[in-house]
1. Work out which structure the value 25.8 belongs to, where mean count of other Cβ atoms within 10 Å over residues 318-325 was derived from one of I, II.
2. Identify the structure, out of I, II, from whose coordinates FRET efficiency 1/(1 + (r/R0)^6) of positions 326 and 438 (r between Cβ atoms, R0 = 41 Å, to 0.05) was calculated to give 0.60.
3. One of I, II was used to compute Rg and Dmax of the Cα atoms in Å, and the answer was 28.2, 114. Which one was it?
4. Of the structures I, II, report the one carrying the highest value of distance in nm of label points 7 Å out along Cα→Cβ at positions 270 and 294.
5. Given a value of 23 for relative contact order in percent (Cα under 8 Å, 6 or more apart), calculated from one of I, II, which structure does it belong to?
6. If Rg/Rh (Cα atoms, Kirkwood Rh), for residues 134-341 alone comes out at 1.11 when worked out from the coordinates, which of I, II was used?
7. When distance in nm of label points 7 Å out along Cα→Cβ at positions 94 and 382 is computed for each of I, II, which one produces 4.7?
8. -9000 is what came out when helix-only ellipticity at 222 nm (-39500 (n - 2.57) for each DSSP H run of 4 or more, over all residues; to 500) was calculated for one structure; which of I, II is it?
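Only the coordinates and a few stated rules stand behind these numbers; no lab work does. Every value quoted in this text rests on a predicted model; they were computed, and no experiment measured them. Cβ atoms are built from the backbone, for glycine too; each structure is taken alone.
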Structure I
Amino acid sequence: MLAIFAISLVVLLGAGALAFDGGMMILERRDQQNAADAAAMAGARFVTTDHSKARTTASSVASDNGFVDGSGQQTVTVNVPPTSGKFASWPNAIQVEISNTRPSILGSVMGFLNWPVSATATAASMSGQGGPFSILSLEPDQCAGVKVGGTGSIVAHGNIQVNSACPDSALQRQAGAVISAVDGAACTVHGGIQNEGGDPNNLDCLVVTPAPVIPDPLASLPDVPMPALPAAAVQEGGAPKKVPNGCPGGNGPATYDSPATCQFPSNYKDTTWRLYPGLYPGGLKLLAGNFYLEPGVYWIGGGGLEITGNGSFIISVDAGTTTEGGGVLFYNTAIPMADLGAMKLNGSSANIHIWPLDEPKSAWESTWNGLIIYQDRDYNFSGDDLTINGNESLGMDVRGTIYIPAGEVKVNGDEGDLVMDQVICKFFDALGNGGDILALREEDNIYQFTAAGLVE
C-alpha cells in the first residue's frame, strides 16, 4: 500500500510540477511575444528609410521590455529584411526573434531542468512612399493575375507584383508583348510564370518567384463619404449650348433619389465646359467636348464613368484656371437607385491629362491624396471595371494611384505612349499594339502609404 502511495505521490508531484512550469512557460512566451511585437512595430517605422536605425530601435524596445541579447540565456535577433516566413527578403519588413532558456522550478522532480521559450514577430511598413510596385495584382488564386499580350510593352519603374498562387501562369506574357522592369524593379510573383510567344527574352525583368504575398496595402482605407451635388457646369467656349439634362445646371438635374446620367453627347464636340466635384448620381459621361475638371472628389453614384471626348481634351486644372495639374479623385460606387457602372478612359478619341487628388479643399479629403481612381471594394462590374485606351496621336496621362481592389483593370496601348503611375487591382490585363505602357511610379504623385503593422 505504501509503495502504491509513494508511486502515486511521485506521479501527482510530477503532474503538478509540469502544470506549474507549463503555466510559467506560457506566461514567459506571452511576455516574449508582446516584446517581439512591440519591437517589430517600433523598428518598422524606419525600414523604408534606415535599416540600421530600424534594427537599433527594435533592439532597444526589446530591452525596455526585459529582453537583452546576451543577457543570461536570452537572445534577441533582429533581421532586416526577414530571413524566414512569407516576408523573407522583403526590404520593407523587419523580423524580431526572442528566445530564452528558463530554468525549471518544479519540473526538476521529473528531470526537466530547463524550458526553451521563443517568439517571433514580423512587421512591415510602406511609410513615406508609395510602395515598391507599379502594378499590384491582389487576386489570391486564379491564373492570369497579370496578363500582357499583343505587340506592345509595359515598362515598369516599380515592381510588378502578382499575389496569385496559380502554379503555372499567375503572370502571363503572350504573343510579342514585352514586360520590362527598370531602375532595379522586378517581377515578383507568388505563383508561376507563363512566358510564351515571340522572344522569351521579352520577359525582361528580374524574376523573383515564389515571392511573398503582399496584403492589400489600402485594405483599411475608408470609403469616400458622399458629398453634396456639384455646382452647375459652366460653358467657356464654342457656340452656346444648354447644359444637358441630368447634369448640374441642366433641366431636371440628377439627384440621389432620382439619378440620371450627366452626359455630354456627340453634338457638344466643339464646346468647352468647366465641371465641378461632387455627387454625380447615375454616372458621368464626357463623350464629346473639351472639359476643365476643377479639383476635388467626383463621386460617381452608379452608372459609371466614361471619358472619351471625341477628339477633344479633358484635363484636371488648378482651381479657377486652365492650368494643368489640379488634383481630382473619381470614386466609383453604387447607390440604391443606380447600379455600379464600368469606367472607361479613351485616349484613342481624346487628349486626357488627369492628376490625383492633392491640396484638398477640406481636411477629410487629404485621406485620399495620391489617388486618381478608387472603386468601392464592395463592388465589381463583373468584367472590365476600368478600361484605359491609349493612342498614337492623342495624349493619355493618368497620374496617381488607381485602386480597384475587387475588379479588373484593362489597358490597351496603340502605337503611342500611355502613361500611368500605379495600379492596385485584382486583375490587370494589358494588350498593346506597338505602343508602350509606361508605369512610372512617380512617388510625388501616388498614394503615400503610412501604415506599419504586424504581418506575421
Structure II
Amino acid sequence: MELYERIEQSKDALIQDLQGCIRIPSVEALDDGSGYPYGEQVHRCLHYMLDTAARLGFSVHNMDEQVGWCEYGQGDEMVGVLCHLDIVPEGDGWTVPPYEGRVIDGRIYGRGTMDDKGPALCALYALKALRDAGLPLKRRVRILFGLNEETGSADIKYYLAHGGEIPVMGITPDGEYPVINGEKGIVTQTFARELHQSGDIRLVELSGGAAHNIVPAQAAALLACPRETAQAIAARRVGRVACTLTPEGVRVEAQGVGAHGGTPNEGENAIGRLMLFLSALPLEGELKETVDLLANRLGMEWNGASLGIAMEDGLSGPLTMNLGVVRLEGDTLTIKVNYRYPVTRHFEECEPQVKRCFEEAGFRETYLMHKAAIYMPAASPLVSKLMKVYTTYTGRQDKPKCIGGGTYAKVIPNILAFGPIFPGDEVREHKPDEYMELSRLMDNTKLLADAIRELAN
C-alpha cells in the first residue's frame, strides 16, 4: 500500500484525535495549585498525546512532566520532530467555540489547530504511516511534545540540561513552508510602575490584551471624573472607540484587529488606539505622563520608530514591535511588550534603548526574555533536504524564508521550522477562529512523512 494511501485512510482517526486534543485548554497556568510545571491543563494535554502515541504502538517517555516523546526505529543517530502542546489564550472575537474542534465546511476550528496541536498529530500519524508501510529508516525518529513554547521554552531547556538527546537534524512543524531558515531575535519585556494619580480624571480600571505575542483586539479603561467631564469625553467621536457613561464617570472601549505578535502590521492594536484616545483628554500628573508615553512611543506603531529602535535587513525585513498587554491592579500599572529584531542585527541594539525609555518614565523592568536570532544558509544540508521534499510534493519553486515568529529552532540545535502554513494560505495562528483546512491537515501529514523519511536516511 502506498504511503499516501495509508495516510488518507487514517484521516478520520487523525481528526478525532485532534479534536480530543483541542478540547483540552492547555494554556500555561503556573499558579493553579496543581504542582505541575505548566499547570493542570498542559499536564492533561501531554498525557493525552502520550496515551495516543502509545495506543498507536509507539514507545513513549515522560521527562518529569516537562517534555514527553514517542520514538520509532533503530540506530545511534536520531532525527527530531519538535512539536508543542501549549497554546496561547483564546482571546476575544471567536465566532465558534475555541475548545471543541468543530468541523465546519471542510475546516477544523479551535485554538491549537494550526499552532501546534494539529501539526503534532500530523507528525504522529506520518510516523505511523511510515512504520506501517515498512519503509526503511537508518536513523531513529523522536517526536517531542513540548509544553512551554509560547512562554519561554523552559521545557526544552530542561530537556537539554537533563541529558536529552540532541538530534543530528530535524524539524519543528510550527512555521511556514517551504522552510524557515531564519528567525528574528525575540525580546519580551514586562514593565511596571506605581501610579499616583492627581487631577479631575482618574484611571480606575485598565485592561487590554491576552498575551505579549498577540496583537490585542480589545482594550478598555474606566475613568472616574465629574459628570460634565464624562459627558464631554463620551461626546468625542473617534473611529472604533466607544464611550459609555457610568455612575462614577465614563468607560472607554477600543476595538482593534487581532494578529500574531510576529506580524503586528497585519493587525490593529486596540491598546494603542485606546492610549491615543486617552492622551487627548485633560489628564494630569503621572497618569498623563504614562498615557503620553504609551500613546506617543508606541500607539499604533509596529516598527519601534518612536522608541528609536527601527531597523531592518534584506533577509528578514524590519524590526516589529507589539504592545501586547496592559493591566491596572490597584495602583500598579503593568505592560508587556514583544519585539523582534532582524536576523543580522543584535539584542544590544534595541533592548537597552527600550529599557531606558521606560525607566526614564518611572517604570521598572520586572521580566526579560530573549531568544537570539538564528539563520542557516540556503545551501546547508538540512535546508537542501527540506527544499527537495517540498518542491517534489508541491511542484513549486519557492525559496527559503526568514520570519518574525519564533519556534523551537531557537533553543535546540540542528532544527528548522517546516510547515504547516503554505504560501498564500490564510494565517490563523494566535487569532480568533483559528482553523486548519482538512485538506491541509492531510497535506501536512504527507509532507511530514516525506521529510522524516528524507532526514532519517
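1. On the way: I: 12.9; II: 25.8.
Working through the options, I get structure II.
2. Values: I: 1.00; II: 0.60.
Value 0.60 for FRET efficiency 1/(1 + (r/R0)^6) of positions 326 and 438 (r between Cβ atoms, R0 = 41 Å, to 0.05) corresponds to II out of I, II.
3. Values: I: 28.2, 114; II: 23.3, 78.
Only structure I yields this read-out.
4. Details: I: 2.8; II: 1.3.
Structure I gives the largest value of distance in nm of label points 7 Å out along Cα→Cβ at positions 270 and 294 among I, II.
5. Numbers: I: 13; II: 23.
So the calculation was done on II.
6. The value was obtained from structure II.
7. Values: I: 4.7; II: 3.4.
Answer by label: I.
8. Details: I: -4500; II: -9000.
The value was obtained from structure II.
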